[in-house]
Each structure stands twice: as structure tokens, then as C-alpha cells.
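K.L.:
Dropping the structures in below, format is C-alpha cells.
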Structure P
Amino acid sequence: MPQLHTRALSAVAMAALLAGCASAPGLNYTIPIQPEGSSGYAEKPGWTTSKFAVAAANPLATDAGYQVLRAGGSAVDAAIAVQMVLTLVEPQSSGIGGGAFLLHYNGRDVEAFDGRETAPAAADEKLFLGADGKPMPFMDAVVGGRSVGVPGAVRMLEMAHRQHGKLAWAELFKPAITLADGGFKVSARLNASLTNEKYLAKDPVAAAYFYDPDGKPWPVGHVLKNPELAAVLRAIAANGSKALLQGEVAQAIVDKVQKHPTNPGKLSLSDLAGYQPRKRTPICHDYTATGRDYRICGFPPPSSGAIAVGQILGILSNTQAASLPLQAGVPTPAGPTPSADWLYLYTEAARLAFADRALYLGDPDFVQPPAGNWMSLIDPAYLAGRAKLIGQAPGAPSMKVAQPGHPGAVKTSFAPMPAQPEYGTSHISIVDAQGNALAMTTTIEDAFGARQMVKGFLLNNELTDFSFAPTDADGKPIANRAQPGKRPRSSMAPTLVFDKATGQFLLSAGSMGGALIIHHVAKTLYGTLNWGLNPQRAIDLPNFGSLNGPSLLEEKRFTVPTVDALRTRGAEVREQNMNSGLQAIMRSTVNGQPVLLGGADPRREGVVMGD
């Protein structure tokens, strides 16, 4: 497999004269040649490295993490550098105005760092109800100040750096500051996102930055500079997260939120200053595939990702799924696909998992787990019982819509959350030279967040991940309703996999994609662990899933007989765009030598780099 870093290093050397970066101890960042990435589907070769690797959704962000690792930085150091560059070059997906979940392995333990946004202290469960008492239209809630939660990514990364950083905090901001000052080329994906965007230009600050004087998105290759963001990053580099959450920048955020002309929010200076990240206990469970025992670890609530992925895989283990191999796929893009029989079992398992998710999952500081423990939802006996609800006979019909289960002797006073849109995010996977590994999924929620720009960065609309309706028709509360200081439920699913017998790290993976993140990650885990694919080939598999409604298939990726066979089982089948953003790094051996195999989603412009 070709190694991108060999080409990238020569690019760095060619661009050294353009960098304008004075030599300093630690990280001596140099600007690489900036590729114009594809905004569609572009086949990728996969990457092989031997010492360390970083995978991110934009080549400039990946390169920043690579240079940090080459300078002796840790996986956490590299993640910080990557996130700051993503704020600049992929502003539609994540940034310092949003939140993140970081799953970290330090060679002994798995740790979960929660940087999820929180609701303002002045928010209440009626946050997204209109004057008529009914839930607002989704985009009416998104655009403006109402949807903005307290951004937590920077303070969380600061916490992780105190524990696991090797390079100085300020060093890690050099790549993003250099690119913000000197400019970066607008990528095809950013241009396409701006072209399809309807609301961003209504914010005068964002309009002046993202669009030309005629109101058209800057073209692909246009060099875009962001001196305001560079100034904010310099302040954070010098003074830490308080430079974002207190003082001048914090006041600008609050003013933007509270003074929105049509949709003001409730965010306050005390909300920002008081934000605290959390250390949580990861959700880890055993999983057996092709005779090998694994330990899969993911992020606990307020994320629903690890529990839903664990439920889907656990339910499938109690069906005939393991006996069903991949089949030949459609010619373009080339590659195998799951069979109709396997997809039937998967989408039924997904319906069961999403039924439980809608009823039980929420911020653990506000919501009690069923049976007193979140692990009750992935208990093997419970999942075996849930699997019995799936028809096993040939041609068995779909349940179409599943009902939530009852783990243990649980009785819940909650009502299921109605279906609601979820969007956005970006994922980073890193393994450093010391064997530390991380998976971090980071977000501002919808594309371009709340469409509010402050000092060079966008604010999140994360509060729209709460249920707009606080109760059902009978007045029963919904677990994921808005409450003061609460973290909204997420679908982000950063995942680390280990060999159960030896404890050795094997895989870091995660994706973007709203609620479909759960399916993108489950697909990648099943592809690598059950079907023996390398990360790139597993990521390349077509996307699929169900949110406890129709069976969803990535358009133009499945044969007509496969689609027809699913329809004969009674479920509605929708072929649609399912744009994932998967990144993965897997430990393996080639010719008896230990290596790291990296994969990046062909549906986005990400790459993997390493030595």
C-alpha cells in the first residue's frame, strides 16, 4: 500500500520557503502543498505505517497531527493540533465553537473525556416550543442564538493535555495559526457545502468571510485567510481555555447569542466560565468474531453511540449473520456488499437498538440508567432475548418498527423520543510512537452550526440534539428533553478495540454522520472483525442502516436484486445519499512485521499519514 507521508514530506520540503515559520524548540511547523480534495466519492488506497499514524477528515489537519507526532508529541498533542486546523479548514463540521468526545488509551487504561456542550442555566424544557406550545420547525430552531450550547471541546482538550501531553500546549496551535494567517486553499468539499447552504449568508460576519462580494461562495483553490481566528488561537495558546470562555471572546459569543435579531438564545458569561469537562467510565464489552475474542470500548452517555453499536453487534451474534459472507457489488464504485439476508438481520437489529436509544438514553447527570447500570442494555442475556424478536426463517418479514425492551426488572417513567434530524461532525483517529491511541469525534452539529460567526469561528447548534417535545401526549417526560446545564444526547461513537486475551490495542475508528454514525462505525467494526477486511476496505463498504423506520441503503451501491429482496420482506427501503466520514487505524502484521493500517473515507477528503 502506498504511504502518503512519503509524498507529503517532499511537499513539505518544497513549501518550506512559503511557511514563514521561525525555528523554535518543539514543533517547527511547515506548510505542505495544499491539495484540492474531492467533494464526491474518490477511491483511496489505504495506508501502511510502522511507528505512528494519524487519520483526519482534511489533508491539512492530518498533516498538522503528523508533524506533531514527528516532533515527539503524544496522540493527545496531535489531536489538539488536528482540531485547531479543522476549525479553520472544515468549519462546517467542527471547531472551537463546539464539543467533542475523546476516547484515549494510555497503554494500560481506556479513558473517556467528555467535552460535550451544555445547555445554559436559563434554558428549560420548553426551549424549542413555539408560542403555540408545539415543537418549532427544525431549522427555525437551529439558525440563531437559541440552539447554541456552551462549547466544551477546548476545555476538554486542555484537561486531556494536562494528563497526556508531551509538547507544550502553545506549540500545538502553530499549524492552525500559521494557516489562518497565511491562508489555506478552499477545498472542493467546503465549496460544495457553501454552495448548498441556505442560511449562512444571513449572518453578515459569515457572509463577509465565506462569500465573495457578489454573494457567491469562494471558488475551489481560493486562498482564504482568517486573522481573527489566528488572534483567538494565539490567546488560547497563551492563556488556555479561559481565553475562549472568559473575557473578550466570551463576551462576543454571548452578545452574538443573546442579541440575535429574530432567534436569541439564553447563553451567559457565567455559563461559559463555569463549563467543566467530565471524565467518564467507558462502555466496554466483549465481542467474539471468527473464533477470536475482542474487547470493544466506546463512549458512554450522554453519547448513545457505544451502547447502540454494542447492541447491534450483540444482537447480530445471536442470529445467522456470521454465516453470511459478502457478495459481489455493483461495478462503480467497485467492491463487495453485504447480502440481502445479512442486511435484513442488520436492519432488524438496528431497529431494536434505536427503540431502546429513544427511550433510555440521555445525560447521566440527569437520567438514571435502566436497571441501575448502562451495561444492562448490552447484557448478553438481554441481547439474546432481543434477537429472538427477529424472524429467522427464510423470507421472514420485517418488524418495520421495533418497541423498546425491558432490561432487568426495569420500569421506566420516560416516553420514547420522537425522531429528529441529526447532522455534522468530524472524526480523528491517532496512534503515537509510544503505543498510545485515541479516537475523537468532534462536532458543531448541523453544517455550519447555528450559522453564527464570532471572531473567525462558528458557534454550534448542539442544543437541537435535545428532544424538542419535552413530554409525550400523556405528559410522560422524555429522557433527552432540554434542562439547565444538561448535555444533549449524541450519536458520536469514537471506538477503540483490543484483543481480549492480551489486552493489546487493535483498532481506532469513528465517523461523522449524525444518527447514522452508529451504523457507519458498526459497519467498519463488522467489516474488520467479522469479514477480515483491512480498515480501508471496510470503510469502502456501502453504507446502510435503520433508525427504527425504513431500511436505508446508500444510493447506487447495491444491486437491484438485493434491494428487491429486502422489499419483499415488507420494510420500506430508501436508497439515498449516506455521506459518512470514517477514519480508522488498525494494528496488524505484514510479512511478520508489526504495522499500522490506516483508512479514510472515500466520500470525504481525509487522508492518513505516519512513519
Structure Q
Amino acid sequence: MGRLLDTVMRHYPALSVLVLALVLAIIGTTTPWPAPADRPLSEFSAGRAMADIRVIARVPHPAGSAAEAQLRAYLVQRLAGLGMTVRTDAFVPDADRIARDIDWGGPADRPHILTNVIAVLPGTNRALPAVALMAHYDSVAGSPAAADDGTGLAAILETVRAVGAGPRPPRDLVVLFTDGEEVGLDGARRFFVGLPPAADPVRDHLGAVINLESRGGGGRATLFQTADHNGNAIALAAHAIHHPGGSSLATYLYHVLPNNTDLSEALGWAAQHHAAAYNFAFIGRPALYHSPKATADRLDQGSVQDIGGQTLDLTRALLGAPEMPKPADDVVFFDLFGLTMVALPAFAGWIALVLAATAISMIWHQCGRGRGHWRAALGGAGRILGLAGMTALLAMGANLVSFHVGGPNYYDRLAAIPRIEAMAVLSAMSAFFIVVARWRPMRAALVGALVVCWLLGAALQVLAPVAAYVVVVPVLLAAVIALLPGGRVWRVIAVVIAGGVVGYQFMLGHQLIQGVGSDLPLVAALPLVLATVTILPLWHPLPRRSRRVAVLACGLAAVAIALMIRAAPIADTIPAYSQTTRPVS
């Protein structure tokens, strides 16, 4: 008992960091409590929105189907009932392009006519640029699409209702419900590009566009895409949204990944007309993406509250703004555990790098003189590189073990993401215990580890300045922690700073695994390395026996989960059309 108590006392700073980090990560990844239907009319209510979702998601409604026509009539009726002027725009899509893009059904299922729904709620000054809310109302075949995009439709209806319940805003509020998103973004292309001709006359009256999407059935709603030159647009959003989610890392990754939404068709027009553009989505409960089981009952109502609350906050701010956000340099932005949005100029990364380099040099100066310091620094650099490599190796190895014999199915892998995340976490923990558990780095070794991360941050600052913060800020704070003097008060300060950094890494790892983890669980290496360099100044080596037990337990558990995924039957949530591993946009 005495030995156990002694072990706990020696490790309590690191344990305190982990506890605080877990609490913050849970806060940052938990959706808000859904507001009931009896909430004040000026507020967003998931309870009220769910009434629409239950109608929208009653049956699948792919583009061109009779079910979609019935849904369109319902949406037109709802919009008119909210005091909006409503019209429809029917057009013939490009059959050859739809034939190339469509991934389900057969030739008989390809729509011959698509129809957008456009509605306007007049403001007090019709000359001012308007604000548009956009979502698509077609589903994939076989899916009731409660989330994709039933949630977007219902959130917009509830937002319009809440806006209409208050004083009439100065600007027009426009609603665009597009058709054919799932077969090639045709409705958005029709409205914003004029293909097939002609572009809608309401289009060039817009000053801002907010699009709502999803890939799954739950999780935090995040701002994951904007128009270029988003500085002022983000500043307005950061001020307006009370429970924000999103980051410039997400916008950068979405830009380089081969994905599209309706907003993709609007970005060229937005750049030409200097309009602001925002794209919100949630990607939790990924098994429900395009699934026949994507029903209203399986939808996370907290996610409905989250995406709707953020949309209402931003819409109100835009409708009441003296002028629309004008183009300005892209900024670094990220939410702090859903509590607030931080927005910084991109050059702030260079300032942080200079401060971090200064702090690292101060740590090196504290080492004094000695031949062994350079060797220790190289050892520290090698250790942290080894941690990254070991994590990637173990995570990808376990991932290969988890593949079904016949090869992976994209939607089945999405359904397995919660288990893949557990597998990746256990692989990362195993790598940590192998490489770091017995290590108590001296100051010079810590410098070596920090320099490796600093170089990565500098490379990102050159290549992707809006995404570099994810490395640069932790490196700076890790160096600050290492410089703090001894004493109880300073130790508490170090624990609090480290808890915030490690908590953000937990959030980052969760978001990365949800986004790309079904194919690349090795992304767990980045948050693990950053969390490790942060906690190293507070770390005490584990006994050899404890380290061996931890490595064995984590490694066996990761392999066991991989084998469970491999042995499990194909998920019953996958779409009927899904026969390949190729992702569907």
C-alpha cells in the first residue's frame, strides 16, 4: 500500500494533467442539451426542429422521385407559413454528368427534372445585401436522411421562425433548398453558376451564404469551410456564436481533401462578388451516413441543437450587421472546448515560433556547459521521432489486421470508427509506454524533443499558415511549462497549462480519427507527440515492471479490437448501393 501511495504521489502532476485534459475534452466534444419545444420563440429549439425532421425523414426521397416531390410541397408550405415569398425553379440537369456522378440506382433512377426552392423573408431595407441559408432536400436512394440533409432543412426552418418571431431585420433572409446535391450538386450549380442557364436573379443580391451539411448522425457541429479571405467573416462569427465549433485546420484539410458540398459551387461566385460563405456540419455517429437507418429516432438531437444554435447566432449577426464582412486576409481560428472562438492573424504563428525558439534557447542555456548535452539533445530528438514512428507503425498495423478478408467497405469502415478510434488510442498508448514510460529527460534531451516539434511547426507555418497553430501553440506552451520554477503554486500553474494543451490534443485526435481515421489511424501520432512534449517536464518514469504490463495490456487490447472488427459481419447500416471502398461525396 505504501509503495502504491508513493507511486501515486510521484505521478500526481501527470495524473492531474490527464484528469483535467479528459474533462476539457469531454466538454469540448459534447453537444449541447436539446432545447424542448416550449422554449421562448426567439430561441432555437431542437424539439421544434425535430417535428420537421420526422416529416422530412419519413421515407427516402432521392432526386426526381415522387417522395421528393411530396417533400418539396411540404417545404414550400412551411416556408410560406413562415411569411416567406416562395417560388420554385425547375430545370433539366446535364444527363451525361449525372451519369458520371451517380453511384446508386440505375438509368431509370436518374432524375430528368430537378427543382430548387427559393424563398425570401423581406427585411426593412431591401437595398441591403441579403443573407442566404442553404441545404439540399434530396437524399440518396434508400436512406430517409434525417441528418443528411434533414437536419439542415429543419435547422433552417427553425432559424427562419426564430428570426421572424423578433423585430424585422434590416436585411432580406433568403432560403435556398437545392435539389440534386447527392447526384452532382446540380441545384447549387444552377443557382450560383447558371448551369444550366440562367442564374437566379436573387443570387447577386446576396452578401453572405451559410450552408448546412452532415456526414453521420451526431457530434459537435463545426465550421469546416469558408470562402477565401475570411478574416472579417471569422471575426463576425467568433463574436456572434455562443457555443462555437470549428477551426482553420478543418478548413485547410477540407480544402486539400477531394470532397464537395453545395457550397463548393458557391465559392467561385462568392470570390467574384466578395461575399462571405460558411459551411457547418457534424460527422459523429458515422455509421448513419447515407444509411437506411438514418432515421429521426437515431439522430442526436443535441447535434440538431448545436448546428441550429450556431446558425441562428450567425444569421442574426449577419442580418443586423451594418455591412457584410468584406474580404480580408485569412486568419487562424479555433474554438477552445466550445466555450469561445479564438481568431488570430496568420502572422501570429511567426511570433509564436520566435517566442518558442527563445524559450527553448533559455532551457538550453540552463543546461550549462558539457560535452554530453549535444548527445542528450540528439537522443531527445530521436526519442520523439521514434514515438511518432512507433505510433504510426502500430496504428497502421492494427488497422491492416482489422480489414475484412474481402477488403474494406467505405461505409462499413465508417460504422467501425468508434472501435477504430479505441484501437488507435491503445496503439498510441502502447507506443508511449514503449518509448517514453521509462524516460526522464534531462533539460538537453527535452530541448531536442522540442526542437523537432518546433521544426514541424515552422514547416507548417511556411506551407499552411492557417493550420500551423495546431503545432506551434503547443510547442510554445510546452517550452513555457519547462521554464516555470519549482514550488507548489508554479506546479499548479504548469498542471493547468498542460491540462489545457493535452485536452486540446485529445479533442484533436478524436476529430482527426472521425475525419480520416477509417483509412489513416496513424494521424493519432500528431496529438500524441504534442501531448507528450507538453507533459514531459511533469513526467516521472514508471517502474520497469509497470511499463511492461502497460505495453502488453495496451498492445493486446489493440489487436483484440482489430480482430473483433475483422470478424464482425458487414454493418447493417451500410447503403444498399455500397459495393466498393470508394468514398461518396
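What follows is calculated from the coordinates using simple rules that are stated; it is not laboratory data. These figures come from a predicted structure and were not determined experimentally. Cβ atoms are built from the backbone, for glycine too; each structure is taken alone.
K.L.:
P(r) over Cα pairs in 5 Å bins from 0, in percent, for residues 256-423 alone was computed and gave 1, 5, 7, 10, 12, 12, 13, 12, 10, 8, 5, 3, 1, 0; which structure, P, Q, did it come from? Before the final figure, lay out each step's value.
P.N.:
Working: P: 1, 7, 14, 16, 16, 14, 11, 7, 5, 5, 3, 1, 0; Q: 1, 5, 7, 10, 12, 12, 13, 12, 10, 8, 5, 3, 1, 0.
Matching structure: Q.
K.L.:
Who wins on Rg/Rh (Cα atoms, Kirkwood Rh), for residues 152-447 alone among P, Q, i.e. which is largest? Provide the component values of the computation, followed by the final result.
P.N.:
Numbers: P: 1.01; Q: 1.06.
Structure Q gives the largest value of Rg/Rh (Cα atoms, Kirkwood Rh), for residues 152-447 alone among P, Q.
K.L.:
Looking at structures P, Q, which one was distance in nm of label points 7 Å out along Cα→Cβ at positions 160 and 408 calculated from, given that it came out as 3.0? Each step should come with its number before you reach the end.
P.N.:
Numbers: P: 3.0; Q: 4.1.
Here the read-out was taken from P.
K.L.:
A value of 67, 66, 47 was computed for Cα extents along the principal axes in Å; which of P, Q is the source structure?
P.N.:
This figure was derived from P.
K.L.:
I have -9000 for helix-only ellipticity at 222 nm (-39500 (n - 2.57) for each DSSP H run of 4 or more, over all residues; to 500), calculated from one of the structures P, Q. Which structure is it?
P.N.:
P
K.L.:
For structures P, Q, calculate relative contact order in percent (Cα under 8 Å, 6 or more apart) and state which one comes out highest.
P.N.:
The structure with the largest value is P.
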